[in-house]
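A.B. asks: What follows is a set of structures for review.
Please treat every number below as a calculation from the coordinates, not as lab data. Keep in mind it's a predicted model, so treat the numbers as computed, not measured. Cβ atoms are built from the backbone, for glycine too; each structure is taken alone.
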Structure I
Amino acid sequence: MRFIMYKTSPAHSSKDNLVREYLKLLSTFCSLMKDTEIKAVPYREEAPLNFLNLDRKQQEKTIKDFRRYTKNCLAVINNGYSIVDDKQMLWSMMKELSVRPPSTLLQKLEDNIVIEIYDTAAWTQVFRNYRFYSLCSYTLDELLCKPWWELYLRNEEVTEKIFETAKKTCQLKKPEILYYNVGPHSQSEISGPIHVVIENKFTAPLFNKHGYVEYMLNAIKVHKVMHRSGASRADCMFRHAH
């Protein structure tokens, strides 16, 4: 991977430092995944970094969010647990974010469910559990720097219903679980081979110390995972070791 070198402008020099920190974070996380059955790939060797397409403010936020996420992974491991342990990962991340979830949240989480946390101000994903990566063929760089609609295809009506529930979650005044009114539906990677049938089960508000919903948890049940015709397992950038 080649760096774009800036020789004169202080702003460019600072931006280059952001790239270096970004690449270091990607490498750190990939090394943590080496001890699991799923191997992560930081970026595509043959393509420019998607990170370079972001403006400076977006780059800084991307690094801040992923630094915090990686720090959480390291904390879980240092406490004697594995990043495969969804509830430990989630509980640790909620402490890192200093948020208050609904009291019944952990009881509602089934085994093998996909768990995501979104920043409600920017609608960017700041947490994803281990199960998430088993359904993904994208590189870390693509996941962190591309918007959702450039990565996945889904029925527009389903998407509208999901966002309607998400907006209601952000308006809640007390911690409670909200259930989606959509059933199982298909979702496909635009630039990858994976096609899934999933069901958005519920969402939960995560309140900050000031009493408003700063983050939102999304829980997804996986019904079926398929590789589209003509795509091999080698096409997957997140893939099982065996």
Structure II
Amino acid sequence: MLDAILSRLQILVIDIKESDLHDKIYGFSFAILFAGILTGSINPSLYATSRLAMALSLCGFAAGFTVWCFPVVSKIWRHAVGKVLILVVHLFVLLLATALARIIVTSAIGLPPQDLDLTVAFITFASYLPVWSFLVSIIAAIVTITQFVTGFISMVLNRPLLKVMKVFARGFGALGLITIFATLNQFAILNEKALHSIIKRVAYWSDFHNAYRYPGIAESERIRLHENGVISVAHEENGEIQVLIRKFE
């Protein structure tokens, strides 16, 4: 029994060595995954090490999945219809990023976003990749489900082990991308207050300006004029940007 298992593993290793780059990454990731599971099973005190190994394997699967996807995306990009499709998606992402930026700027400063156009533009640029990651995560979730279902069906039909492992590897890779993007977005959400400080600093230098020739405006004040005779003044206090609102006189 043991000899048969070892023989199949040797054949599997040879097949992986002769396979494409993404399959090699999958093979390495499976090895780390099994090592992590085995370590946690044998010695429960090494639970943290086991979790770290499984997290690294998930990153490896995500890297392999990305390498596997690259030729597909390149093929779509070379086609005229594909270029139009990608351009439309880019515009849609830009629209979502702009909407998200306006919400973030309003939350951080408490002023109408249309009056802080440069700040909104900066945050839109910073939000572009997070919005893309959200869309990619939706696609990756669909891929994860389809690959896992295909993998289980292949096991029932007794397909070759290597083919079954490749299918599950793609599923783990898509799941890895979702996990990575979700972790980064969660980090941003948990540190929202720190982001507010950065946004205020961006607004201070980009949308608030000295306008000392206006009546009632001190030479040292950085201001922004709003509708209905409202004026906002930004100043630095104890290393933090503070924004005050008053009527323009």
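A.B. asks: Assuming 1, 6, 13, 17, 19, 18, 14, 8, 3, 1, 0, 0 is P(r) over Cα pairs in 5 Å bins from 0, in percent as calculated from a single structure, say which of I, II it is. Walk me through the numbers on the way to the answer.
C.D. replies: Working: I: 1, 6, 13, 17, 19, 18, 14, 8, 3, 1, 0, 0; II: 1, 6, 9, 11, 12, 11, 9, 8, 7, 7, 6, 5, 3, 2, 1, 1, 0, 0, 0.
The value was obtained from structure I.
A.B. asks: Comparing distance in nm of label points 7 Å out along Cα→Cβ at positions 61 and 221 across I, II, which is largest?
C.D. replies: Once distance in nm of label points 7 Å out along Cα→Cβ at positions 61 and 221 is worked out for each structure, II has the highest.
A.B. asks: When helix-only ellipticity at 222 nm (-39500 (n - 2.57) for each DSSP H run of 4 or more, over all residues; to 500) is calculated, the result is -11500; to which of the structures I, II does this value belong?
C.D. replies: Source structure: I.
A.B. asks: If P(r) over Cα pairs in 10 Å bins from 0, in percent, for residues 85-188 alone computes to 11, 42, 41, 6, which of I, II did it come from? Each step should come with its number before you reach the end.
C.D. replies: Values: I: 11, 42, 41, 6; II: 15, 31, 25, 16, 9, 4, 0.
It traces back to I.
A.B. asks: Out of I, II, which one gives 22 for relative contact order in percent (Cα under 8 Å, 6 or more apart) as computed from the coordinates?
C.D. replies: Computed on structure I.
A.B. asks: Upon calculation of distance in nm of label points 7 Å out along Cα→Cβ at positions 77 and 181 from the atomic coordinates, which of the structures I, II produces 4.4?
C.D. replies: Checking each candidate, the match is I.
A.B. asks: Then there is this: Comparing mean count of other Cβ atoms within 10 Å over residues 125-132 across I, II, which structure shows the greatest value?
C.D. replies: Checked I, II; max of mean count of other Cβ atoms within 10 Å over residues 125-132 sits with I.
A.B. asks: If mean count of other Cβ atoms within 10 Å over residues 37-44 is computed to be 12.6, which of I, II is the source?
C.D. replies: That value comes from structure II.
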